[in-house]
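Okay, got some structures for you below.
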Structure P
Amino acid sequence: MTGMASRTTVSTGTTWEALAGYARAVRVGPHIWVSGTTATDAQGNVVGVGDASAQTRFILDKIEGALAQLGASLDDVVRTRIYVRDMADWEAVARIHGQVFDQIRPANTLVQAHLVGDAYLVEIEAEAYVP
């Protein structure tokens, strides 16, 4: 974790973060933005190949970890954006999102997108507010 002024960032160490010059998450004051997150483990391997539900669960756990490093939790999430490769997976992905955010109910958008990397079925980004 590196901080400068009131800006704090978190990195999960994936090669994409260094290559593209972004942080997994950024906190400025009470606001946190979590970058589009895929089911990539610390070794750079895709988790849940062929299983959109498994990828969604892994992604939300990864987002939860990034939030925790910035002093937040899933309870602080106010918005999520979900990108799916194949619309046939939307309901499986939505069900996992619904289980995780059951009582939290952030604003949400789900769209079909051409994701970078053929094995990635889902990508999720999140925004949180920590008063």
Structure Q
Amino acid sequence: MLDNGLFTIPSTFSFHDTISRFEAALEAKGATLFAKIDHSAGAVEAGMTLRPTFLLIFGAPRLGTPLMQANQTIGIDLPQKALVWQDADGDVWLTFNDPAWLAVRHRLGDAAAETVAALESALATLMRDVTTG
């Protein structure tokens, strides 16, 4: 499902298994996991509650650098992010930015089209591997 530049897909795995699978898939593909942010833990620290919500910040300079060479402002949206979250029904979801939407947002133009397509393909494979095995 695409909504305002975000893809959201269901995971057939538990919340924690989805995160573990994501980390393993990144490692297998040679991508870098730059940071992990547990938003739920942050909420607890603030004295509030939040359903399980976890952000992974990741990337591969061989894909991101050409996009920043086309327009450095895309650096605000790179590295890529993936949000693993659990809804009120207990279903687990994975949300990430659509590279084509980011290309339009940052006016990358035709010069970056091949790199954007490669990034789209790599993300689609990664997300499918993480959520459905």
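Looking at structures P, Q, which one was helix-only ellipticity at 222 nm (-39500 (n - 2.57) for each DSSP H run of 4 or more, over all residues; to 500) calculated from, given that it came out as -13500?
Going label by label, the one that fits is Q.
While we're on this one: Matching task: 2.7 is the computed value of distance in nm of label points 7 Å out along Cα→Cβ at positions 76 and 116. Pick the structure from P, Q.
Clearly, the read-out refers to P.
Work out which structure the value 14.1, 44 belongs to, where Rg and Dmax of the Cα atoms in Å was derived from one of P, Q.
It traces back to P.
Each value in this text was obtained by applying a stated rule to the coordinates, not by laboratory testing. Since we're looking at a predicted model, the values are computed, not measured. Cβ atoms are built from the backbone, for glycine too; each structure is taken alone.
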